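What follows are several structures.
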Structure P
Amino acid sequence: MSSDTSNSKGSNVGLIALVVGIVGIVIALFGFKQGLDNNDARPLMSWLIGIGFWISIAIGMLFLTQIWYVFHARWPVIIRRQCEHFMAAFPYLLVLFLPLLAVVLFHDNPGILWKWMNGTNALPGHGTVGEDAIYQWKQPFLNIEFFTIRVFMIFGVFILISGLLRKFSFDTDKTGDIKNTHKARVLSSLGLFLCAVAMTMGAIDWFKSLEYHWFSTMYGVWFFAACMRAALASIIILTVILAAKGYLKGILKQAHRYDIGCMMLAFTVFWAYISFSQYFLIYNANIPEETFWYNLREQNFDGTTNSWWWVSMGLIFGHFLTPFLCLLWYKTKVVIWRTVAISTWILAFHILDLYWNIVPGKLVNPDPHAAGYLVRQFSISPYDIAALVGIGGICIFAMCRSMKKAEPIPIRDPNILTSLNYTE
């Protein structure tokens, strides 16, 4: 297929994605406003779930690109280019994060989502946030000014490093200068550390601090594992579509899919190891400031099983056991429809994992005969779907726009022939 035809089709897909993205964002923002008007955090969580899902894919692709550079991996060169295109979404994701930041900075109740941001917010069973000893201890880190600075620092790291890696790779297409590859490897050596810090800060700020009483030293590693799984599953789906539509026809080999499948299996085990280790350590220590986070995801205040218990079972058997068993089979990693199916499955349960980490929480219950709180139950809102589709449409638009700026593969990369001729 000629590059002109590919660019034309890419433009059409990009335009459709942009329109769908705008429609989805408008619907999600309507729900966002309803949440603000009713002092209801749930529609804002829809936006956070959408942001969390798509930024996790972009972060995972950024990590993979840097890991491949650091280890001088030759086989994924053609796949790396597709990651570079998707990383063009980072500036758009920063803009899409701004509605959440605007609430923090300008709304009458800045703590509608992150309740620690408003010292007058009532806590279940005892006082207010401002009177809370745990918050007072964490306040040097958990304050609106530092939170705002961290948002721009986190996105700044992702945008800067991904932008430089894209520049080095695209410049190599034009000049063939191997120095660009050396620069990318040096940058990746430092960038892995910077991105790890930025990703951990983002996970703690945006997800973990929703329940700021909670303590966990493994949360950043959980999010890293989740990002890698989401990125690898997305790469499979993306490259298979591009090969079917002619963009990577005859270029993407079974060997590439097989190795990505092996990495999916490895990070499935890693995600399960981190998730179980976090649970086991907190369960074993049995400290109330830690165990309550899991208690909310198992039972109501009266001890009855709540909806999150079933979600927990879904994560154990759906997000770990099913992909683990399927990916043990060779055919799952090489038969296209099976690989795409398990990748789609992983992404669906990755969204469920985000629900499990974001949505549950203690709601103040004024009933004097109750325990002072209610658990926010599992639900799927139309605004959740709108946010996921809307933000996703913008990310796909950014990727398609980037695809018009460079060749489908890094044609003058020093390792391109090895990648093109790669076999199992």
Structure Q
Amino acid sequence: MLQDRTPGLAARLAEGRPISGYNGFDPSGPSLHVGHLVPVFGLLHFQRHGGRPVAVIGGATGMIGDPSGRSTERNLLDRETIAANALGIRTQLERFLDFAPGSGGATMVNNLDWLGPMTMLDFLRQIGKHFTVPYMLAKESVQKRLAGGLSYTEFSYMLLQAADFLHLYRTMGVELQMGGADQWGNITAGLELIRRVEGAGEGVELAHGLSYPLLTDEGGAKFGKTADGTSVWLDPARTSPYAFYQYWLNTPDATVGRNLRLFTLLARDEIEALEADHAQNPERRTAQRVLALDVTRRVHGPAEAARAVRISEVAFSDEPVQDPELLEALYQALDHFEFGPAELAGGALALGVASGLYPSKGEARRAIAQGGFSINGRRVTAPDEPVPEPIGGRYLVLRHGRRRLRIGRRRG
């Protein structure tokens, strides 16, 4: 889970004294996505082992834009949008961190509270004078953007994040900053600022840094993206609990062990037992099922996780469905369509095309000839076969084999 750390961090943690550490979160949207779960679990483990986690919402830096890991400049947000997004992020963090009052309770702060009132002259006198341009140009996040153009606004981001670390160090006693590997340059800039401002000599470690590896899938794509490149969100309005569960269920064999270690609190022996079972019986995908259920329970709660499992079981089996509540859940979670009298009168073949299950009448005919098309659990044997009565008067379940499915709901 760990990539880089500053010298002296292990010794500081071994002292056993209370320590506070923070991770920043960009409030560019009202929801975190699964790519954020590495630092979130980092804060969770930090709290489990006695540390006090501090989540910093980048209200000020969100109005600027962080160039790290990006090839284009971010859209700048207004204060009202950032405040609303911060509220959504806080709600999601509460599923992982204990925010109860006390010395070890997590806390969330917004850097707009201290960077917002700072004037340009204050910033230059208190922060800017401690950094040289060559020092800033040497940072990898800056180097990657220079060729394509880097605005002064983004160039200043490193100093703003350093100012965050200094403020938290002075006002809250925060000694540790954590973040993804692409944040390492910003983290070390904060350490340098603290050392200079506090007058510490060379080799004196007042604060520390820790980074997490940037995860990718087997093909090298950024972790947390679906096959079509969209993010998998923690907000059920953006990614349904069923789609969220399916994302984890589809974890490749090569990375399921890694993901069990990163995104669950299962004990080492439990994970090793799952890996051994998976090696013997990969077709059962037991490790993926445990991973998907565990993460979905934490993010969406036990009831939604159980419902996602049930939908998944029904969607990928030949089991006929008669329960209207489950059919409505399937309609909401899966590819779906609406139908009316015209679609019902057109017959099975026309419905198969109208529903989107088949792209053409020719493909629908081939599926019927091969026995692969069914409606409401009944195999279609002829193109002009009448459409059966909708289940509960409202739903149609169209299947091609076991993997392709469309749920229809009566219009109106």
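Just a few scattered comments:
- Structure (P, Q) behind the derived value 40, 15, 8 of semi-axes √(5λ) of the Cα gyration tensor in Å, for residues 229-316 alone: P
- Looking across P, Q, the calculation of helix-only ellipticity at 222 nm (-39500 (n - 2.57) for each DSSP H run of 4 or more, over all residues; to 500) that yields -13000 traces back to Q.
- Comparison of P, Q by relative contact order in percent (Cα under 8 Å, 6 or more apart) - largest value held by: P
- Answer label among P, Q for the case where mean count of other Cβ atoms within 10 Å over residues 13-20, calculated from the coordinates, equals 16.4: P
- Structure from which -0.56 was derived, log10 I(q)/I(0) by the Debye sum over Cα atoms at q = 0.08 Å⁻¹, options P, Q: Q
- Which entry (P, Q) yields the derived value 3.3 for distance in nm of label points 7 Å out along Cα→Cβ at positions 85 and 197: P
Read-outs throughout are calculated quantities, based only on the coordinates presented, and are distinct from any laboratory measurement. Nothing here was measured: the structure is a model prediction, and the numbers come from that model. Cβ atoms are built from the backbone, for glycine too; each structure is taken alone.
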